[in-house]
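Visitor: In what follows, structures are represented as structure tokens.
FYI, it's all coordinate maths here, none of it is from the lab. In this text the structure is predicted, and so the values were computed from the model without any measurement. Cβ atoms are built from the backbone, for glycine too; each structure is taken alone.
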Structure 1
Amino acid sequence: MFEIFDDRIEFTSPGIPLMDPKRFVDTPPQSRNEALASVMRRTGICEERGSGWDKIVFQTEYHQLPAPLVEVTENHTRVVLFAHQPLTKMDKDDRVRAIYLHACLRYVTRQHTTNTSVRERFGIAPKNSAQASRLIREAVAVGVIAPFDADAAPKLRRYVPEWASGGVTNSGM
């Protein structure tokens, strides 16, 4: 089911995801019904690569929209896509979710999250880099991203999703 509102679109599907929603960007695709999925791929209804979520995250970043919200209950999954909203109108949860998904998307494309990338994601002017630093600190404090190189000077620091921080070395991703 999908519902269209003035400020958002909500997609609700029966069942719960086969993977943790926090890992939609980097987890390989899985299918509940491979026979049905195969027919849908052959008829062009869906693609096989499992890149749909990556495309959604990329487009929300490209258009500087609030990050999608995934809600999982006992019996269903809901994804909410929000209409444009200036950064000043986003609440803390929206900002943290956006930084987290930004870090995930950058990680799977072999890039790090930086002050510069966060400024680009939100359309923040270079002279307001302190605002991007505050957003990064907010996400680090909540524990959704972590420094890739904690010993680097603050201006040179790079970040990865928290789940990628355990096995990361300074020599590569």
Structure 2
Amino acid sequence: MSRVKAVLDGVLRAICVTLFALLVVLVTWQVFTRLVLDNPNVWTEEAAKNVFIWLSLIGISIATGEKADVVMDFLVRKLPVAGQRVTESLAYLATIAFVLVVMVWGGWHQASMAWHQTHPVLPLTAGQLYLAVPVAGVLMGLYLLYHLAKTLTPSWAGIPDIDPEEEVEV
């Protein structure tokens, strides 16, 4: 399961780097055409906004995968290990429920309702641009399920994972 996560992490990071580079190019071109050519391109501003949305949502998914999100656990850390495990599991389940209902189901519903709305500037429909929300929801859901599974395994309490391919010294 860790290898699948590592591959997903690598793919998402590559996508984020590509989107960030595209964002830099779009904004640079927008500034150049506005200030130097005195004839700004309308489509670059809209494209940059949408690239930024995709970049942000995929970046949030990566942060969720790395457990880099904001956590206030000073009270939870005072609980015994079993209480910490239960509390963390409940937090993951609540977040998974939110992600599934709001981001995946609600985002898909919004994207499907706007699927045929043409964008005034870009050659995409509004629904295609709104797909960022359910896609990020699915990615976050996968990462949250991964963390929930890790929480429910013995390694969570400090017992190290044993990799079957790793050599064991005797």
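Visitor: Could you figure out which one of 1, 2 the value -20500 for helix-only ellipticity at 222 nm (-39500 (n - 2.57) for each DSSP H run of 4 or more, over all residues; to 500) was computed from?
Guide: Value -20500 for helix-only ellipticity at 222 nm (-39500 (n - 2.57) for each DSSP H run of 4 or more, over all residues; to 500) corresponds to 2 out of 1, 2.
Visitor: When you work out distance in nm of label points 7 Å out along Cα→Cβ at positions 112 and 128 for each of the structures 1, 2, which one comes out largest?
Guide: Evaluating distance in nm of label points 7 Å out along Cα→Cβ at positions 112 and 128 on every structure, the highest lands on 1.
Visitor: While we're on this one: Assign the value 23, calculated as relative contact order in percent (Cα under 8 Å, 6 or more apart), to the correct structure from 1, 2.
Guide: Working through the options, I get structure 2.
Visitor: Still on this structure: For which of 1, 2 does percent of Cα pairs over 21 Å apart, calculated from the coordinates, equal 52?
Guide: Structure of origin is 1.
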